[in-house]
Every structure is written in C-alpha cells, then in structure tokens.
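Every number in this text was worked out from the coordinates using simple rules, so none of it is lab data. What you see is a predicted model, and the numbers here were worked out from it, not measured in a lab. Cβ atoms are built from the backbone, for glycine too; each structure is taken alone.
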Structure I
Amino acid sequence: MTWSSYGTYLIFVVLVVLAPGPDTMVTLKNALAGGTRGGLLALFGIAIGNLVQGTAVGLGLGALIVRSQPLFLTVRWAGVAYLCYLGFQALRGAWRGDYRMLDALGSRASGFRRWREGFLSNITNPKVLALYLSVLPQFLDPGHSTTWDALLLAYTVAVLGAVWLLVLMALVHKVRVWLQRRRVRRSLDAVTGTALIGFGIALATEG
C-alpha cells in the first residue's frame, strides 16, 4: 500500500464518516439525555465496536462471519431489534416531553449503560462489517499488503469516526442551552427516534 492510495482512502473514509448513521444518532441521544459525559461514553462504546469489527476483518474473521449465513443473520436481526428499541425510547421521550423526570433518571443512569448503547448499536450493525469487507480490498495489494496494512485501514475508520463524533459533541455542548428547550428537545428526540427506527427497517429489508 502506497501513501498515495492511503490518501485516496482517507478521502473516501471522511465522506463515509460524515454521512449521518446510527452511530451519530446514538451519540446525540446520549448527549441530550446524559450531557457531555453520556455522549462521550456512548462514543467510546462505538469506537470499541469499530475496533472490534475492524480487527475481525483485518485478521480474516470478518469474511468467515459473512459466509456463515446463520451467524450473519443473527447479528443482522439483533441490530434491527436494538436500533428499533433505541428509536422507540427516543420517540417515547418526545411523546411524554417530561424532561425533568427523564433528566433525573438519566443522571442516575450508569456509565456502563451509555457505553453499552454505543457498543451494541455498532457491533450489531453488519453494515459496518460489510463496509470493511467491500472497501478494504480495493486499497490492498494481494501480493504485497500485510495484515498490518489491513488493520491500519480498518483502524483509520475507527479513529476518524471517533474524531467526527467528538466534533459533533463539541457543537452540541456549545448550543446545549438552546437544545434543552422543551420544544427543541422534543423535536430532536422525534427526529432521532424516527431515524434510528428507519435505520433498523433499512437494515431489515436489505438484501
């Protein structure tokens, strides 16, 4: 792998990372409910999920998972169920609109719960695995590339994804007072919940 091909890969990854997806919505959901700490914990869970999936692909395990239809379908439907569950939670919050109670409950939510939401939303999303498997080979030379080259490409996605979510968290923090307005927050919860359920439905109907 040359620096030129890696530069091209970086441009592609930046475009992929900037596209809104479940990771973005889960981070926003936790940032709104649990503040900066909640968002960071979810972000950390997402990053670990990305690293696990990237490592699996780099070591050749990802292809085995994809080829094992029962295992792949299990991961896929677990992802569908979890995204819809998170989406329903957000929609329920928007419907009730009782954010004083929700914030009180949210402040008592364990850090592990927020980390778990980020981790599970990422690790049960087989589209992340499929992305690695379909894109990485385009930038690797079968005759010269090593496992370390594959891991570098995979970890680049995880790092850039985390950086983008950190930028998003900083933006949320700057406008946090405005976001805490009841009408604004209900609208954001409604959009976030609808998007998460939409991602779940799209995952269920693919292929």
Structure II
Amino acid sequence: MDWCLLPPPTEAIIAEGQVIKGRFIGDPSHEYEHTVPKKVGEGEAAYEEEVMNHIKEETRLVATIAMIDKEATTVPRGAFVKNPLGVVKKNPCFRGLPVSEAKKLSSFFHFTPTVYPKKRSLLEMADLDPSIDFLDSLEHDIPRGCWSLQFEQGNSVVVLRSLLWIGMTFYHVPLTPQYGSVYIGTGERNDDLPFMI
C-alpha cells in the first residue's frame, strides 16, 4: 500500500470536486467526466459548445474532506481561546462543559473561521465573551434541525451527529477535557435534508 499526501484544498479544487455526485470508486487515479457549456465566439456569431472536463477522484476527495471540515467539524465552547492579537490556541484551562450546558446546541461551535457572521443584538452580545465566543454556534445552522444531540450512558457522554454529512459524529465527556470527532460515511452530502426535516 502506498500512502501519499493529498494536495491542499483551494477554492478551485473545492468547486471542481463538488460537481460530481455519487459514491467514490476507491481509485485515486480514476477520472470522472463532466460536461461544461462553454461560450465560443463573440457577438452574434457566439454559440455554446459542450466541453468535457476530466476530474480525478483524488481531487474530489480533497474537496469532500474540505467541505466536511468546513460544515461539520465541531468543538465545545471554551475549548479554544483567541488572544487580543487574534491568535487562536487550545485553552489549557478547559475542563469540559457542565452537564446543563452540554445539553444545549449553543454550547458547541464550528471549528472553522466565521464565513457568515450572525448579526446579534446588543442584548445578545452582552452575554458573549469575545475570547471564547469567536466561532459560529451550531444552533444557527441552516436548515434548523441538521444536528442530533443525544446523551449516552446516562449523562456521561454527549454525542452530536450531523444529518447533513451522515457519518460525522462528535463526542464530549462533560466535566472533562475529552472530546473528539470521527467521520465514517460515504462522502456524500445529504442535500435532501431540508425536505426530510
């Protein structure tokens, strides 16, 4: 078995990899064919011609991993801090969420930079701590209901499952700094979710 590094995800790779639907083949050198309309000529003589694009499965895999990271990677509130210079680092004082807070979806954040910041009222902003509330909360995700929050083994482990990326599971043991996530899925985004809720 040969292990190789994947290329870094760029915006172009992510856009190119999202056009292919269906399950992965398992061969990184496999090429998918995708037709794209292209305008040829200028003025009144212009016409559209279909051009065949070849997209490698390796490129599609990079795009899928980047999208899963962007839309489903989760951390508990307070696990990371942002200093006044804007540097984000692991919070050495994080001792876990209390059980009462772990029951709320608002206590869990996306571990990605804020893309579309939610506009908050002054009253909401008064309750926020800028050093730990700099990430997007899962409670504002669209469509509403795209996360399943459950307690397992009584109140000893909280488990979050993404319904958008089926197979993405996050866990946190309340009152301890233990948390993590794993994705075991098909690599297909559940675009039918708004119709299922």
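Of note:
- Which of I, II yields 4.4 [distance in nm of label points 7 Å out along Cα→Cβ at positions 93 and 149, calculated]: I
- Answer label among I, II for the case where helix-only ellipticity at 222 nm (-39500 (n - 2.57) for each DSSP H run of 4 or more, over all residues; to 500), calculated from the coordinates, equals -29000: I
- Here Cα Rg over 2.2 N^0.38 Å is compared for structures I, II. The highest value is that of II.
- For the structures shown (I, II), relative contact order in percent (Cα under 8 Å, 6 or more apart) is largest in I.
- Structures I, II, by mean count of other Cβ atoms within 10 Å over residues 5-12: label with the highest value: I
- Of the structures I, II, the one that 4, 14, 24, 29, 19, 9, 0 was derived from, the read-out being P(r) over Cα pairs in 5 Å bins from 0, in percent, for residues 85-140 alone: II
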